[in-house]
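Each structure below appears as structure tokens.
Read the figures in this text as sums done on the coordinates, not as results from a lab. These figures come from a predicted structure and were not determined experimentally. Cβ atoms are built from the backbone, for glycine too; each structure is taken alone.
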Structure P
Amino acid sequence: MTATTDGSTGALPSRGSSATDAADETAPAGPAGRPTPAVLTVTADAAREATTRATDYLLSLQDPAGWWKGDLETNVTMDAEDLMLRQFLGIQDPELTEATARHVRGEQHPDGTWPTFYGGPGELSTTIEAYVALRLAGDAPDAPHMATAAAWIREQGGIAASRVFTRIWLALFGWWKWDDLPELPPELIYFPKWFPLSIYAFGCWARQTIVPLTVVSAKRPVRPAPFALDELHADPRNPNPPRPMAPAASWDGLFQRLDRALHLYQKVALRRPRAAAMRSAGRWIVERQENDGCWGGIQPPAVYSVIALHLLGYDLDHPVLRAGLDSLERFAVRRADGARMIEACQSPVWDTCLATIALADAGVPADHPQLVQAAEWMLGEQIDRPGDWSVRRPQLPSGGWAFEFHNDNYPDIDDTAEVVLALLRVRHPDPQRVAAAVDRAVRWNLGMQSKNGAWGAFDADNTSPFPNRLPFCDFGEVIDPPSADVTAHVVEMLAEVGRVHDPRTRRGLAWLLAEQEPSGAWFGRWGTNYVYGTGSVLPALTAAGIPTSHPAVRRAVGWLERVQNDDGGWGEDQRSYQDKERWAGRGASTASQTAWALMALLAAGERDGEAVRRGVRWLVENQLPDGSWDEPYFTGTGFPWDFSINYHLYRQVFPVTALGRYVHGGPGTGGTAGALVGD
């Protein structure tokens, strides 16, 4: 089992003992709203003490092997699907089932629902899957918490209104008809790489999920259900009312009619060609199993890959399935109360590079043994073989880093940029080894630039509009277009290695400037949301030589000042992905989002500004006695709105970074590593 690594309790933010009790919130301001030198001194002293406590706490979390990893909390569908998988495979374990059910019950809202993020509204598919999991754990349908959930589900339209993935899980047990699901033929594996609906037109996370699901869709397995779910239908006599068809002349209408044609094909598909397609899909799956037994280092593809291979004849004792099942158990986190939570993914590379940057920027010496150990571990994680990204970049040598412990097939551009920034902050005893690793990484990131000058997370030019149109794809992002946050991290990294004037850097910079919202903010794809995007872009702009007086910088500063909370912190709710007008930059103050805003403002030259002073004060006053922060809110993003993440280490690494930069000055190495990277 994986133990929790951050010591967090998941409680609401509480105010620890503050080093700024002597600081007067009503102290007079200097000219133009600037605080007086006396107030600045008090704030700086308090920030320095808070930074020391936070640094000590972060250092204490490092694993002896050199890495950091905080829990990665999502929603209870991970736990529900783990129980459904075990039910489908016949490998239930009573103790494990009850531990998982304890966690699921603990996440239920008083109205009977389960949300996808802390403080969010109930979500239908999540609530259905949680309800089914508790039924599998033995909770009676007439128990008050179950009856309340079932009533809410019916009010929302019942199972028929849930997303496709939820109905696939229900179809495995006969609770839904396979004929009433979108078709996903295994012949998809044969589409040429250039085809707009090739598996390589999907983002890597979707690709890894869709290939095994083509096997499941073709096999249409049904294992006897242990109970009925009539109570979850809005009308049990008509559980799947017809859905309206979009106009034939529209893209949605075209793909709906294509799905109808595929349903007809399912009935007449020639046995041998279809069997060959499923075998090809099976080989594709096995070839992408990682050394630890997982697929892509994330839970959903691993679950569906296990099911698909089992349907293709792999028994549960086969080494491939045994390793796959063992890898899934490593996603389990045991809580102090015995509850068992399933992580969707694990983030050691990401957490380690961010922790290294934070500690270095907070004044930990560059040759500190723990930083050297972290650098050594990161160097050992660099990937030296091609993966699926090489489909579009076949001549590009490898050199990236993945997010997880084991995911050599899918390094990502964001991690690679941040690892380089981390390595450049450490004085490693073998500088030539570091230089060679940085050189390979920079070349790989430059080679992964998309045609528009920006960078996506895993692939170049993964921008086909067609995958999102498929009736099957009704949940989350299925393509990987460039984003401002990833592009900003790459631009910042290129500036740090002396590539400011490289034409590819300038193209990325121009793209970022063009992507600024009218408000002055930038959209955040992988963090929530405009605060994250803006907190990523402003340090990149100034690192690349954009003056702090530039209009884009001033607009961003103005936006951050406008959305600062009355308590001095910053926060942004996941609802900003659906309702930008009401929620952009709005939400309860959090440690990570306050730190992002401060990192942006500090990069923009606002260290002596009132907004920075108030933000630093918020971090100091909300620090706990052990040097940590509480943060129950979800400030990470898997799929905007659909899949939210609470990275438990964000509450620590980003405040340490922001406070360190406030106390010690600018971020990073100031471009001194340029000589490391050749042309």
Structure Q
Amino acid sequence: MTTPHTPKIPYGGDYNPEQWPRHVHDDDHRLFTRARIDTLTVGVFSWSLTQPGPDVYDFTTLDRIMDRAADEGRRVCLATGTAALPPWLAKRHPEVNRTDFEGRRHRHGQRHNFCPSSPAYRDHATAMAARLAERYAHHPALLAWHINNEYGGACYCELCAEAFRAWLRDKYGTLDALNDAWWTAFWSHRYSDFAEIEPPSALTEHWRGPDHTAFQGITLDYFRFTTDALLGCFLAEKEVIRAHDPDTPVTTNFMGMFRPLDYHRWSPHLDFASWDSYPPLDAPPTWSALAHDLMRGLKDGAPFWLMEQTPSTTACRDVNPLRRPGELRLATFQALAHGADAALYFQLRASRGACEKYHGAVIGHAGRDDTRVFREVAELGGELESLGDATLGARTPARTALLFDWDSWWALEISDGPSRLVKYQEVVHAYYRAAREAGADVDVVPVTADLTAYDVILAPVLHMVKGDLARRLEAVAARGGTVVTTFLSGRVDEHDRAFLADVPGPLAPLMGVRVDEWDSRPRDVVQPVHLGEETYEARLVFEIVLPRGAEPVGTYGDDFYAGTPAVTRNRFGDSGGEGWYIATALDQPGVDKVVRTVLARHDLLGPHADQPAVETATRVAPDGTRLLFLLNHAPRPARLTARTAATDLLTGKRVEAGEPLTLDPLGAAVLRLQ
């Protein structure tokens, strides 16, 4: 099952009419029509409304909302509402409340507040999902099911401890296997009974927070267990929905590069991926692009839904900058360029109270249609309406892949040494950014992905190497491709045990290097790296490389290892394949230099690689039509030259090959290539 079938890009967002008197609903739908809004996400936090007591269900309000949507010709992404406990459930069954990392049992409050191992939570949540499915499975407004909301958080209660022990029995089978995996001969930790095992928390293996642990193997497995425990909650709700509705697509909204949950473990169980885009303050545009491509990669390149983005501002941060004129439109077309088949907002009408009352909304507290934000939303709705189904179902024909691995992320950032200053997302983003700004289409894929379609594999900070990954990377190079990896790669196996081999472990034959030592320094220590005629800056970790077949491409310029390799290239196989090893955290210009060199070798530089502020992305529609998205992230016009004849689907204008093409500041074009 794939994304819901629609005649155009679904446009709308989170709608909470239960917060408002009924007469406001008339204004809402009048304004929705004016803004071209056709899709409503409903019921995300409605559990206490639809089930006000243990044995009492009241669907009066939800019936009215669903029926009104159908009457207005709108479709609904219907949520099960199980992301926040109703107060009566927390009071009646205290064990449904989470126990935090410090061992404190919480009381009712906030959201995402349930214990995933609680039978009481599971029973009540699935009962709610089943009743909703039974009631609305054939409702004319229903478009998709939205289970829970933004799953996250961990629990450390005794129920979770028992569930963790059961999960470990299933994973390892015997205590001997577990003790070997966790290396429990260290610090007198050898277990003689599964009952002796405790969740890793501030009361057991941790100090100074969740990233400081004495036993990385134990903590890694608890991260994996938490992912699976929450996935179990999702699957339980999906199962009861399917009992009443075998056809309507089911999803839950992810959060992009969200460290606590390994979304690759979830992806087989979603009918389509969806996610909420709230990039960090001052993040470059490639940060959101990376998250979009990660979400697209969850379902083997199938389109995803942009389930939430703000139309103007957030409210949850210390400062919440406003989207400037044009930024919303550009962000939306960026999502479409990277595979989105829907563009939805949080929120459609601003909440009057509580912590999201200042969060951006299409309709503000005064209910006006003459605000700048409303006008921008309405104009964008008109553009998406004119696109029709031109982009729906389109795929990305990338020949470059970036490996994204939650296990490596976790293992790297909970490791004692070499450096706690190295952040997985930052390094991965640097290599992704270099490829994207050079104009390459990039698939972001798990380490288990089929790599045969790619000429270039970017594998930065591939800290953990599992299964047959090293062999499959060698196969890429053996047929003439290029594999790029970096410092702190090839260090540990799936249990976070160091390889009993020269660094970079299983990657060493492909990279042609040996690393015996590494120098970890504070952020303000800068090491020059000479690449050809140019010098770049490097920080944090400086691995001392001994070539074993590889040739130096860049060298350190300082300290006792001055003149030794910092960047190497290894010829591999008989087809001209290469393995590149970058032994330090190069600055962005240095990463750009390496990545562009590799892409140029495979003729993968984009048509406008000389203008890094112009983002390009290619999609191929189901009928074979090629679409080129051009996005100008600069506050000034971008002057380009068309490389082939094309028609801009947003304006209807045609351009011939060789003719000038100008993008407005923060402008976008969707070119149908001839």
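Looking at FRET efficiency 1/(1 + (r/R0)^6) of positions 127 and 559 (r between Cβ atoms, R0 = 35 Å, to 0.05) over structures P, Q, structure P comes out largest.
Can you tell which of P, Q yields -9000 when helix-only ellipticity at 222 nm (-39500 (n - 2.57) for each DSSP H run of 4 or more, over all residues; to 500) is derived from it? Matching structure: Q.
Taking relative contact order in percent (Cα under 8 Å, 6 or more apart) as the measure, the highest value among P, Q is held by P. Structures P, Q were shown, and semi-axes √(5λ) of the Cα gyration tensor in Å at 42, 29, 24 was computed from P.
Given that FRET efficiency 1/(1 + (r/R0)^6) of positions 487 and 663 (r between Cβ atoms, R0 = 35 Å, to 0.05), derived from a single structure, equals 0.40, which label among P, Q identifies that structure? Derived from Q, not from the others. Here FRET efficiency 1/(1 + (r/R0)^6) of positions 287 and 599 (r between Cβ atoms, R0 = 41 Å, to 0.05) has been calculated and equals 1.00, so which of P, Q was it run on? Value 1.00 for FRET efficiency 1/(1 + (r/R0)^6) of positions 287 and 599 (r between Cβ atoms, R0 = 41 Å, to 0.05) corresponds to Q out of P, Q. Supply the structure label, taken from P, Q, corresponding to distance in nm of label points 7 Å out along Cα→Cβ at positions 375 and 527 with the calculated value 5.5. Comparing all candidates, it corresponds to Q.
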